Structure 1
Amino acid sequence: MAQFKAFAPGVEVSGLAVLSVVEWLGVFRDTALEILAENGIHDPKPGQWYSQQSWLDSFKTIAGLVGEASLFHIGEKIPETADWPPGIDSIEKALASIDVAYHLNHRGGEIGSYEFQKIGDRSGKMVCCNPYPCGFDRGIVEAVATKFEPKGSLFVNVTHDDSQPCRQKGADCCTYLVYW
């Protein structure tokens, strides 16, 4: 599967997650709502559920209008607005919890996954197998890692592992290397 194509028909995404698009666009809120409406999502609200494919179509429209980099910034907002599991107290638990949060905010069929593996004392890799665009996932991973980076960490760095397949080239998954 490539990015922007739901893994299964009937999959839905929570209103809180959809509202992250509106949150990111800020002063362009009306534009965001227009793009969502053009793709079948009218007046999104927390507690409601919307077609994942319609949301993915909105991402594609936004990327076409504003650029692919905008998807990274939307991804950065997801941890602030989506339902998140409680009790997260380390960067490793936070990165592993992305999959839990993803499942809290999606329903109705095969949605894919996020899998975190620690690969060093201050590093790990995140394998994202889902229909979302690369930049969006990198934004989520970086925002979560930054939010939970350990004391004494000088930086958080998230890079696309170019030695692995990529959804931009039709693969099912993208892999990101995370350093802190």
Structure 2
Amino acid sequence: MDVPRLLAQLQASEFQDLAGSRLSARVPVSGALLNQIVADVLQTTSAPVRSVRLRPLAGERFEAVVTTTLPFVPALTVRIGIEQQARLPDTPYIVLRWSLFGGLGGFAARFVGALEQKLPPGIRLDGDRIFVDVAAMVRRFAPVGPIDPMRFLTLFEIHTADDRAIVDVEALVR
């Protein structure tokens, strides 16, 4: 069997020979791998952020230590909670809410506003909310040749446990 040829044939037919197939996956991602992904994404931006270290916490939360390139600005510890999961296909956004301890929130809100134009495609800031466009992220990290992978996704959620981000994905070939 010529597997590459078979895969090319399936892709050319937009997987119609597999119509009715359903795929479900739960993918635990370690904090270390998550931080490697974040570091790679940061390299594609011009944002004044040197590093972001994410620590997944139980209960749909993260702690992020953000180090900027701005002089005299100390590393900031940011709490991030998952406020809303994407509802595919109509609302492909995961909404996160961030907060800081102490009186730094006002300063950070102004700083965050300045970042808007320097973020990677698919991430948008609005005050204390971060909108992650699942469609943009999936297309960036999981391309399936000329076929849009979002065509198949019916569920994409991110959950957390201590030191793990858990990605739940469901896909359907129609």
Structure 3
Amino acid sequence: MANFYNHPRTRKRNYHYPRLVTSDIKRYMSVPYGSKHYLSWSTSGQLVLEFEAITTAYGLDLTGTEGFQQLIPTAWTKLRSGSRQWWLCPECDCRCGVLYFSNVFACRHCVKPAYDCQNGSRGDYLARKIRELRHKVWGRRFNTDDVLDSVCGLPKPDHISDSEYRAICERIQKLQSEINFFG
């Protein structure tokens, strides 16, 4: 549905990538320069990625197998009461809290991992929108997950005006007819 540019229909989701997060900055950059760390990521108990990292004055120097080497710089932002350290993307030099590994570490804009909703079809998108509208009006009282169930016979809640209620019902019916077209 919302895949961007020339990416394949199903892209790797953001949580499938090994990544360096903000808490890693505190963990690795708070130790003296020259300290060695071993970073590893595993999936389902299998080792996926392993690096030796050395803390430097500029950031984290990563060394891996087969000659892999990358310096991941950090930057500071002044706050009213202190400061905050960020990763700098080695590819585009933007500040970020999370770096994803796809052959090298880079930010979300450079790696382009997918959110769950970006791998869905048009029908998935329409069903999600119907559920959101139902939840907005009826909350958890609408127990069915069938997005084609009619909302016409349901009572209007007190917290919504008549015109807003009619508009939401019309919107849901329009989305349902579009799902029928795609289904």
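Source structure of the calculated read-out (volume of the Cα convex hull per residue in Å³, 110) within 1, 2, 3: 1. Quick check: 3.2 is what I get for distance in nm of label points 7 Å out along Cα→Cβ at positions 72 and 160, calculated from one of 1, 2, 3. Which structure matches? The read-out comes from structure 2.
Each value in this text was obtained by applying a stated rule to the coordinates, not by laboratory testing. Being a predicted model, the structure only gives us computed values, none of them experimental. Cβ atoms are built from the backbone, for glycine too; each structure is taken alone.
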